[in-house]
Structure I
Amino acid sequence: MRKNIVAGNWKMNLSENEAIQLAKEVAEIKVSNAEVIIFPPAIFIPTISKLGLDIKIGAQNFYPKSNGAFTGEISINQLKEAGISYVIVGHSERRTILKEDNEFLKEKVNAALELGIHVIFCCGEELAIREKGTENEFVKNQLVESIFHLNADQLKNVTIAYEPIWAIGTGLTASKEQAEGMHLFIRETFASQYSQELANGISILYGGSCNPTNAKELFACPNVDGGLIGGAALKSADFSSIASSF
């Protein structure tokens, strides 16, 4: 049975004291039917991990080599030692702003899985793709080039997050019909590549401006298993409201 997940991506926000306070508040959120994960800025991960809170911690990014002359980068090995159990790969901001392509994201997926770190793999289309009506082919290609080399056992440690890029930070949100349609397509794509049993076990999150107002409607969709939350994750009351939407 697949997990419901509510993941808070804090992006490049908060001071250390603010991050500690928010982590403590989120740790108080008790949701019996969903897993709650926070993704703080990397610099705060060791501090939050040492608080011993009852909460899963993930990293927003890493470099897919264990060590070496990569100035300014952080390895997945170092982040695991700092206390993470999840990592985000392929977020739209890293694809569009930092130009990470599908092949590089494949390397990152492999590096994380080799250390037993759970991957939240992001996929999704820009507005121009949606307007052309080729969003399904676009998203399938992202999966084919970065995920579909994995075997069934490896995929037990992978969650998919669908991000309509046109709804990230714009205030726009996909309708429940648009979200459910793409989530169903992704699940059917996994079924055709692997098996229906495997597809039924994959958690697929919605990652496009999910907030307390629309979360209940989105999470009620049969193929939406939670959310990768951005701005609304920075306020514990909003994040708690979203997590309680199940």
Structure II
Amino acid sequence: MLTATLLAAAQADACEIQSGTARAHLVELYTSEGCNSCPPAEQWMSSIRDSAQLVGLEFHVDYWDSPAWHDPYAKAKYAQRQEAKTRRANAQVYTPQIWLDGKLWSGWPKGAAPGTAQSASSDAAVKLHLAAEVGDAVKLRLRADATANAEHKRFYVALTENRLVQQIRGGENQGRKLEHDQVVRDFAGPLKLPEAQIELRLPDGAALSNAAVVAYVQDEDDNSIEQVLRLPLTECKR
């Protein structure tokens, strides 16, 4: 099983991991604390937080920010990323918006989860290796082995954090307590294969027990996801 493969790799070398024959599905959510229709999507993302088959990235966008409420996790570059994705897919920008394996997906949370609707045990096109060193920043090394058409594929990496809680004091969600998981705190890419090194910033006050690095390889021609890895930083030493 994928879970056993990842755990074994993480235990063998606390801050290194490599892909096996299975590939997880990548789920991207574009959301905001200023959007009153977003909490159900964020709750769904929390429900898949510990899934071995579904790896989540929760991007908070800034276009909902107002004098009434500023989302502390929002960044303009995440809104720009969403705009670029929707323009390429000839789609509209909205929240909440979910992408599955690089394709716009409106099936959540109805029907079968993609981990069961699509095989997660098929041979992956790319073998991916990820190593992390945690200090003031998270230093990452990525390597992809034996991939065809590598000139059309790129690495992306995200630093995520779980168990974030906000008491909302303004805007459409005023008075609500919102809980977030798999929130993207820093992000980098595209980076060229077959090897790359990059640093991501660990937010002030972040607990390593709640943090993880997500790395994936995407085909830039059709946006398909070739490989996905998630490395919890629990065991990494500063």
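Here, each number is a calculation from the coordinates, and none is a lab measurement. Owing to the predicted nature of the structure, the values given are computational and were not obtained by experimental measurement. Cβ atoms are built from the backbone, for glycine too; each structure is taken alone.
Taking mean count of other Cβ atoms within 10 Å over residues 30-37 as the measure, the highest value among I, II is held by II. Can you say which of I, II returns -11500 when helix-only ellipticity at 222 nm (-39500 (n - 2.57) for each DSSP H run of 4 or more, over all residues; to 500) is computed? The read-out was computed on structure I.
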